[in-house]
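Input: structures, listed below.
Here, each number is a calculation from the coordinates, and none is a lab measurement. All values reported here derive from a predicted model rather than from experimental measurement. Cβ atoms are built from the backbone, for glycine too; each structure is taken alone.
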Structure 1
Amino acid sequence: MMTHGANEIHGRGTRQVLLTGASGTLGFNLARLLAHDMRYHVVLPVRSMLPCLSALGPQLEPVQLELCEQNKVEELLLRVKTDVIIHCAASGLRIPRESWLELVDFNVGATLRLYESYCRSQASHFIHISTGRVYLEQGRPIRESDPVGTLHPYAASKAAADLLLQAAALESGRRLTIIRPFAFTGLMDFQPRLFPSLLHAAAARTPFPMTAGDQVRDFCAAEDIARAIILCMNRSLDAQIEKFNLGGGVPMTVRQWIETVCADLDLPVQVQFGQIAGPPHDSMHLVADVEAAKNELGWHPTTRLSYAVWELAREIAPELSLRKPECSL
């Protein structure tokens, strides 16, 4: 619970934010940015208390809580007098992965229960972090108006939550923002995702087998995605429902991205392209059209991907001696 000292810090006028998923890549980077802004007090419901979150600063209040415990979630929303809920938590990304039904129950069921709790609270804005994988492949940069359609297990559960949340928002008359990040990396990224796996192979001095790398992606730094979420949170809005795609804006094949990062960092790793098959239902062209975010939020990516990977390497593979790249694009 928040201490008396914390109450003094978070006085009148401070925005009360509930942020789920702070132990994940995007949630952690978002918490890290909010921790340095005295305008916010951020409550972080987590399954287990992590020292790395408490160390970020007094603006953050980690609370051990399972999102499936709806009564306790609603008590927390009332105690904190939450203004904004940012739902970053998701199932199905870490190893070992949950079963299909557990994944759906969390990504759909727990999300809808949290939205129901939001409707019973005084909070005025629900921001749901989805994924760019929900879309039907278009072979070009994807716009927010493009159709949702995927058979990827994780993305299908997120797509279902997206559609149900929009129906719930229309029914309840409450404000909803859906954020769909495309490929990203940064601090707190983890295996089996691409760049942490690449760094671990380099640190272990073992080859890194992967697909041919023909998939087209527009990688972005997780911190840039987090900045866009904060812009959404601080934006006055007439529309009840809004959606934003977020990506790096530079489409390249995965092979080109890896080769660029390895060259920029002088990363000592042997990448074996074409040694493994690609995952089923993997989109070959998954790139965001970010014009809506640029025009309506004033957002654009500012961080070089190689710098985000360099920061991640310092966190998870400090034994690697890498060249420091330029930070800004």
Structure 2
Amino acid sequence: MNTRMLGAAGPMVAPVGIGAMSFAGVYGQTSDQEAHAILDAALELGINHIDTSNVYGMGQSEKMIGSYLAKHGPAVRDQFVIATKAGIMRDPDSGVRYFNNSRDHLAAELDGSLKRLGTDCVDLFYVHRRQADVEIEDVTHTLASFIADGKIRAFGYSEIAPTSLRRANAVHPVAAVQSEYSLSTRYAQLGLVQECDRSGTSLVAFSPVGRGLLTDTPPDRARVDKIPFLQSNPRFMGSNLAANIAAVKPFQQLAADMGTSSAALAIAWLLAQSDRVITIPGTRSVSHLGELAAGAELKLSQDDLARINVALPVGWAHGDRYSVDQWNGPEKYS
């Protein structure tokens, strides 16, 4: 598989990575065996980027990756570029999410992640959500100190605005910004893609197939009813779900006409938007991982891109990408 540079100075990673939230039961239960099968398939496909977080299953995702690395030894650890995150907390009584970007919290959570992963250093460490009352310059100094300590090789931020990225880069190079970005969520094109291109920061796109909408088998009501996150997500609620399933049919037909899957075409479209884009789809299926990886090999012409935009024009999706509660944390801009 071809590769892209993560950040302005590397390492090189496959343009399709593994979004390991899928290991944490968010989109359905999984096991160590199933997660390890995905990682085996990733290596066979040339996929070397794994993205996880301390809050994915409250450490479950990291433990699954750690058990895989322990089973296979240092040689396999060196084949992967591993990213994790910290900064999200939840009040045990109210259940309300809040954010902690203090040095003490980030340092403690990083140590916990390293222990669960079974490694002494992660390649990329993100602040999962910004704490609004802490200046991003101060947080960036904290993250830079973790590089100096040898615990991380690079750092990034998740769901921040272009202006925040610019401020952080003025302190220390930011390797990556993670943002939801797909044919169904193009908010990043209103400044974030451009700022990443300018600064050399990678834009790591999560949910690149629209939480399943941009596939040949989008979630139906029965599947949605088994997944709490989707039950409360506007695009999968009420009449929006049926409207969105109907809306993607021209795209599915276009993919079939082009001899590929909808998931692969959705990935290829994203990768064509900028050389700084790297995708991290999540999956619990080895066969689906193969479809996603195929998107990195598709070369789209300007005519192909035009036909995709006819099939799914800007603004086609019914419903917001997040509920009011889910919008707690991401920075809005433009």
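Observations
- Among 1, 2, structure where mean count of other Cβ atoms within 10 Å over residues 84-91 as derived comes to 20.1: 2
- Comparison of 1, 2 - label where relative contact order in percent (Cα under 8 Å, 6 or more apart) is highest: 2
- In this comparison of 1, 2, the computed figure 0.05 for FRET efficiency 1/(1 + (r/R0)^6) of positions 212 and 236 (r between Cβ atoms, R0 = 30 Å, to 0.05) is attributed to 1.
- Once mean count of other Cβ atoms within 10 Å over residues 260-267 is evaluated on every structure in 1, 2, the highest one turns out to be 2.
- Computed over structures 1, 2, mean count of other Cβ atoms within 10 Å over residues 28-35 reaches its largest value in 1.
- Answer label among 1, 2 for the case where P(r) over Cα pairs in 20 Å bins from 0, in percent, calculated from the coordinates, equals 31, 59, 9: 1
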